[in-house]
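Derivation of every value follows stated rules applied to the coordinates shown; laboratory data play no part. The model shown is predicted, which means the values in this text are computed figures rather than measured ones. Cβ atoms are built from the backbone, for glycine too; each structure is taken alone.
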Structure I
Amino acid sequence: MIIRKIDNIFIVRIFKDKLNDFDVFNQDSIRHLFKNVLSQIRSKYYLEGLLSIDIYVNECYGMIIEIEPINYYQDEIDMKIQVHLDCIFLYEINLPEIKTLKNVYYYKNKYYTIYQNMIDSNVIYKADDILEKGIKIT
C-alpha cells in the first residue's frame with residue numbers, strides 16, 4: 001500500500017497482489033480495508049470528519065483510492081464511498097514504444113497506452129478525457 005498526500009487529498013495505491021481476498025461487494029471486506037488504510041493515514045496526518053472516498057478498481061492493477069476530507073468535526077469519521085468498477089488505467093509512454101504496443105492514444109502532445117502489468121509506471125486512473133478526446137493510434 002502506497003499513500004501520498006497531494007494538497008488536501010490522500011491517494012492510496014493498492015496493487016492487485018496485496019488485495020488477497022478483498023471483495024468490493026462485501027461490506028465487511030470494505031470495512032476491514034478502510035480500518036487499515038485510515039489507521040495508516042491517521043498515524044501521520046490529522047484526519048477526521050466527513051470523507052469523500054472514490055475507489056477506482058482495475059482488474060490488472062488493483063485499486064487506487066482517493067480520500068478527500070469534506071467537513072471536519074472532532075473524534076468521528078463518516079465516509080461517503082463511491083466505487084468505480086472496471087476502470088481503464090493508462091500510463092504515459094515514449095514515442096519509440098508505440099511500435100510494440102496496442103491501444104495507444106495521443107492526447108495533448110503525449111502518448112498513452114492501457115496499463116498491462118507494468119512495474120513502477122505512473123498510472124493515470126482518471127483517463128476519461130484521454131480515452132474520449134485523444135486520438136487512438138494503434
Structure II
Amino acid sequence: MFDYIFYRLYDFYNRKEHGVTPIATAALYLSVLQFLMVFCICMIVTISISSVKGDFVLPINKNYLMIGSVVAALLLDIYNYKKYKQKCNTLIYRYKNHKLNKKFKVWMLYFIGAGLFVFPILYKSILKILFSFF
C-alpha cells in the first residue's frame with residue numbers, strides 16, 4: 001500500500017519537478033500520512049479510554065511528547081527517503097501500467113490525510129452525543 005502511494009506521489013511530482021526533489025517530496029508526504037495514521041489510532045484509543053474511565057491523562061510530560069513526536073517524524077522521513085530512493089526504479093516498473101492508476105487520483109491522498117486528522121475529532125463528538133443519551 002505504501003509503495004503504491006509513494007509511486008503515485010512520485011509520478012505526480014516528477015511531472016512538475018525533475019531530479020531528486022520528487023523522491024524527497026513523495027517520501028515526505030508519505031511520512032506525513034504514516035504519522036497521521038499513528039496519530040489517529042493513538043487519539044482514538046485515548047478518546048475511547050477517556051470516555052470509559054473518565055478523565056484519562058497520558059503519563060508523560062507534554063513537552064517530552066512533542067519533542068519525541070518531532071524526532072520520530074524526522075526519523076520516519078529519513079527512513080522513507082532512503083528506502084524509496086533505492087526502490088524508486090523498481091516501483092516505477094511495477095506500477096507504471098497498474099489498473100488502479102485510472103481509478104485512484106492523487107488528490108484523493110490529500111483528502112485521506114485531512115480525514116486522518118479530522119477523524120478523531122469527529123469520533124469524540126459522536127461519543128459525546130451517544131453518551132449524552134445514556
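Of the structures labelled I, II, which one yields 54, 31, 24 when Cα extents along the principal axes in Å is computed from its coordinates? This figure was derived from I.
Of the structures labelled I, II, one was used to calculate mean count of other Cβ atoms within 10 Å over residues 1-8, giving 10.6. Name it. Before the final figure, lay out each step's value.
Numbers: I: 10.6; II: 16.6.
Only one of I, II returns 10.6 for mean count of other Cβ atoms within 10 Å over residues 1-8, namely I.
Assign the value -29000, calculated as helix-only ellipticity at 222 nm (-39500 (n - 2.57) for each DSSP H run of 4 or more, over all residues; to 500), to the correct structure from I, II. So the calculation was done on II. When relative contact order in percent (Cα under 8 Å, 6 or more apart) is calculated for each of I, II, the greatest value falls to II.
Can you rank I, II by distance in nm of label points 7 Å out along Cα→Cβ at positions 81 and 113 and just name the one with the largest value? Mind dumping the intermediate values first?
Working: I: 3.5; II: 1.6.
Top value of distance in nm of label points 7 Å out along Cα→Cβ at positions 81 and 113, among I, II, belongs to structure I.
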